[in-house]
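Structures follow.
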Structure 1
Amino acid sequence: MRIVILGAGQAAAAMAARLRSRGHTGPLTVIGAEPVAPYQRPPLSKAYLLGQMGLDRLTLRAPDWWTDQQIDLRLGETALSIDPAARIVTTDKASHPYDALALTLGAAPRRLPQAMGGHLPGTHVIRDLHDIDALAPALQPGARLAVIGGGYIGLEAAAVARKLGLDVTLIEAAPRILGRVAAAETADMIRQLHLLHGVTILEGTGITRITGEDRATGVALTDGRQIAADLVIQGIGVLPRTDLAAAADLALDNGIATDLTGRTSDPAIWAAGDCASFPHQGAQLRLESVGGAIDMAECVADNILDQPRQLTARPWFWSDQFDTKLQIAGLNAGHDHVITRAGTDAHSGSVWYFRDATLIAVDALNDPRAYMIGKRLIEAGRSPDPSLIATIPDLKALLT
């Protein structure tokens, strides 16, 4: 069986390794548009950008591994089309026939429209190695940075820039930061962290455009103010890469729609990672996380090899900002109340999300114990008495 994996990121590397370890000895090709082998993305905007981690430590597998595993790793090769009837992928360099095709295409960063200055020189996005290599030289001490977007991407960028000595203003159009992904209680902790480190945060403030003619010079706000900037980072989310799938008439729903095995609407085509969605509680869920990409990739690999199993959503995430780590277990969508628990100091604590009496998610800031206990409870389908969360001396007692 000829297997082609289109996209060369975290999901592709995990899938290729799983296919070989589970007994696939036939042809296996991994095709990536970037000129470098699959690498970790989370450290890009943190340790790599800060100069604390080199590219050699980012890569997921040593160069010899791909050769030893007899995997045809084709880098710097851009896919142009998929012909489902003929079962052929055409790239800018070759045609690749397949018996099974896996799409691990990832996601692309959103940009403001060109009419709003979204493509001016001096504006940046944060997604891949090229983005970070373009951004790094501009992060000079004393430079003025405007960050558009108060989600995790924007907040992490603001934290790194402040550590490098830039003057940072973060602009969020919604009433508060993290409005779509976290409770107000979590946002309060993160906001205080950034204010303590000198980030200026403007919430409930829209922008009309990124200013400048030949390059970005700042941001014009909807209230008439002008924020001068030497560079601008757009941290306004990502979009799943679905163009190739759409052109091949695959079903789309919050990404490339799959069933619980990772199979798309074409029986010979599968999908995993940030580009793919799967059924969860009556909708198609897309998990933008390393853990989610690996879980789905390994599930797809097993099913391609006719070792059937279904994907179980095990959502967990993290965000590093300054000297703190925010760890998240579960999905908080649909929660109707939260319980907060103080941490060991003023800059730590946890937020526990409930739907009725069911624990569905935990945010833990510099509180790994709360995270691990919350994660174990959620995965076991157990819900403690909410009244105990804030007062019980030792959270470990909730596991008994």
Structure 2
Amino acid sequence: MKIEMHPVTIRELIDQYVEDEDTGEVRAYGGKLDVRPKYQREFVYDTKDSEAVIHTVLNGFPLNTMYWVEREDGSYEVLDGQQRTISICRFATNAAYSVRLPDPSGKGYNSVNYPNLFDNQREDFLNYPLQVYFCSGTEKEKMDWFQTINIAGKALKKQEIRNAVYASPWLTDAKSAFSRRNCAAHKQYGKYLSGECLRQDYLETILEWAASRDNITSEDVVSTYMQQHRNDDNADPLWDYCERIFGWVRKTFGNTTRKEMKGLPWGIMYNEHHEDKLDPKDVQNEVDRLMADGEVQSKKGIYEYVLDGKEKHLSLRTFDDADKRTAYEKQQGICPLCHNHFEYEEMAGDHIKPWSKGGKTIPENCQMLCIPCNTGKSNH
């Protein structure tokens, strides 16, 4: 890959800067620079990150190098430096865009925007030379370099790297639904999904669920799914699948959402149970009952438990060492099921009356079973 350094002033960079909110396209450098090519992530810098960039430039300190790729038509695309580029351009072109910078007196901070700068400060800002490497090479070389230079700083998540590899109109359509600021997935189903849509967490989640539905088995099921669908006309089927999932969730568990519902594997649960004959009223009553049960330590696990009945989801209360030791001494180390003697370490606390039948985790309901008997009982 050919790489050459070219200083670019901020004055040159912000020429014809534009952000299209509908398409997500961002252009600069006289319209010749594609700041957000298809494989790039959304703007993820927070206020503190952007302020650090502006502070660096205003003080004339060196800013990390950027990398642009030369295209065959003479235009460029940002390979690395999108976040810094957008921070600079927004500050220089949007009068309403302000940052908090340290007061020269050392006392507190001042809110500063570009028009508030002194004339000499604006000139220095515009003349600031950005260190930009112009790169040219094959697609594979570009992608390999893209991953290499993103090891440091705000490192790319795995899904962001997948997006680079499988860039396509299908992926662009999927990202518009699951990865844009205020996207449909966030507005309608954000209370059920964990992570950040801008960092591709929503997209990765729905792709994992879809891959599971399609019984894809590979080392990276998401990449396999993306490879299979990258040439699709659009991502409408993926969005329809998402709506079916959460339509089923609302029908089964009701429209009221609890904090415990956020981040559950809803797609996996839908794949396995959406054809079950469930009475929503009974399900919701059972959820309410279990939420009030002090024996249930994992409230999030209640939703999976009411579907498959596996107590492992609930993290039920266990007996403490004092209760187990008391029961052990009372039994004189004899397992009540096999009637053999065991050392304390070879036994486990067990509910005489099971939780499923109303048993509580209290000393009177504790017995000590040998490990084989306890395991055998748990399996029945």
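All of the numbers you see were taken from the coordinates with simple rules; none came from a lab. Being a predicted model, the structure only gives us computed values, none of them experimental. Cβ atoms are built from the backbone, for glycine too; each structure is taken alone.
Source structure of the calculated read-out (distance in nm of label points 7 Å out along Cα→Cβ at positions 289 and 305, 2.5) within 1, 2: 1.
Given a value of 5.3 for distance in nm of label points 7 Å out along Cα→Cβ at positions 161 and 281, calculated from one of 1, 2, which structure does it belong to? Attributed to the structure labelled 2. A value of 1.03 for Cα Rg over 2.2 N^0.38 Å, calculated from one of 1, 2, originates in structure 1. FRET efficiency 1/(1 + (r/R0)^6) of positions 57 and 97 (r between Cβ atoms, R0 = 25 Å, to 0.05) computed as 0.95: which structure among 1, 2? Source structure: 2. Please state which of the structures 1, 2 yields -12000 when helix-only ellipticity at 222 nm (-39500 (n - 2.57) for each DSSP H run of 4 or more, over all residues; to 500) is computed from it. Label of the source structure: 2.
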